[in-house]
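Asks: Multiple structures are listed underneath, in structure tokens.
Please treat every number below as a calculation from the coordinates, not as lab data. This one's a predicted model, so the numbers in the text were calculated from it and none came from an experiment. Cβ atoms are built from the backbone, for glycine too; each structure is taken alone.
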Structure 1
Amino acid sequence: MGEETFPALESLEYLNLRENNIGKTEEILKLKDLPKLKTLIFSFNPVIGNAGNNYFYDTLIAMPNLKRINKFEVNNKYRQKTWNYQEEKYLKEEEAKRLAEEEERRREEQENQND
């Protein structure tokens with residue numbers, strides 16, 4: 001069975017998903033297409049424990065128009081922390097890619113030497 005489709009909810013501003021057994025951040029991020037969403041509550045879901053504090057940052061990155069996530073008012077301090085988190089995450093991903101490419105080059109060089 002495919003994913004369920006919902007009617008367009010372009011005007012939705014407040015959504016409370018408290019205690020809905022949401023386990024993955026990806027499930028929350030599916031809401032990013034709700035353009036007017038300002039308040040998103042999903043406290044008391046497994047995702048909070050599973051993702052640590054990253055759930056907050058990942059949610060705000062995907063939905064920058066949010067004014068409130070769970071009990072937190074999204075202020076400039078949280079936006080700055082989210083920016084720092086996003087930058088750090090990007091740098092780690094770039095470093096991991098660089099190391100993987102370096103390892104691949106080493107393997108290719110070894111294979112070429114063995115031929």
Structure 2
Amino acid sequence: MTENKCVPVVASQMIRITRPLKRYQKFEVSTHLCYWDEKWFYFDHAITSNGKLIAAVQVRGLFKKPDRNVSTHEILRSMGLDSTSPPISKRISSWVEAEDLLVLEKKPTPLHSLP
């Protein structure tokens with residue numbers, strides 16, 4: 001997308017590491033675009049080594065031009081792809097809801113005031 005002066009921006013991510021990698025251990029990353037709305041793309045990444053899951057990653061991101069965000073539909077159309085999203089999964093909708101609650105929180109609770 002650089003010819004259109006678009007840059008990808010990660011807004012949030014959630015990572016679950018299931019086992020460590022050793023130094024120089026080979027691994028593979030597979031990516032799945034699982035959902036999008038007008039603004040955001042939602043990706044799953046699976047990091048595996050020797051057929052075992054090392055980490056599962058969820059990412060919410062968008063593309064930006066210098067003066068604006070670029071809609072998901074515009075990005076998909078520019079690649080000649082259908083811009084109809086698959087239905088949102090329970091896992092993604094729960095994550096989005098949790099992310100939205102973080103944004104609504106005015107001020108984080110200081111650790112010393114927790115029960």
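Asks: Determine which structure produced the value -16500 for helix-only ellipticity at 222 nm (-39500 (n - 2.57) for each DSSP H run of 4 or more, over all residues; to 500), calculated from the coordinates; the candidates are 1, 2.
Replies: The correct label is 1.
Asks: The value 3.2 for distance in nm of label points 7 Å out along Cα→Cβ at positions 10 and 50 was derived from one model only; which of 1, 2 is it?
Replies: Only one of 1, 2 returns 3.2 for distance in nm of label points 7 Å out along Cα→Cβ at positions 10 and 50, namely 1.
Asks: Just checking, which of 1, 2 has the largest value of Cα Rg over 2.2 N^0.38 Å?
Replies: 1
Asks: Thinking only about relative contact order in percent (Cα under 8 Å, 6 or more apart), which of 1, 2 has the largest value?
Replies: Once relative contact order in percent (Cα under 8 Å, 6 or more apart) is worked out for each structure, 2 has the highest.
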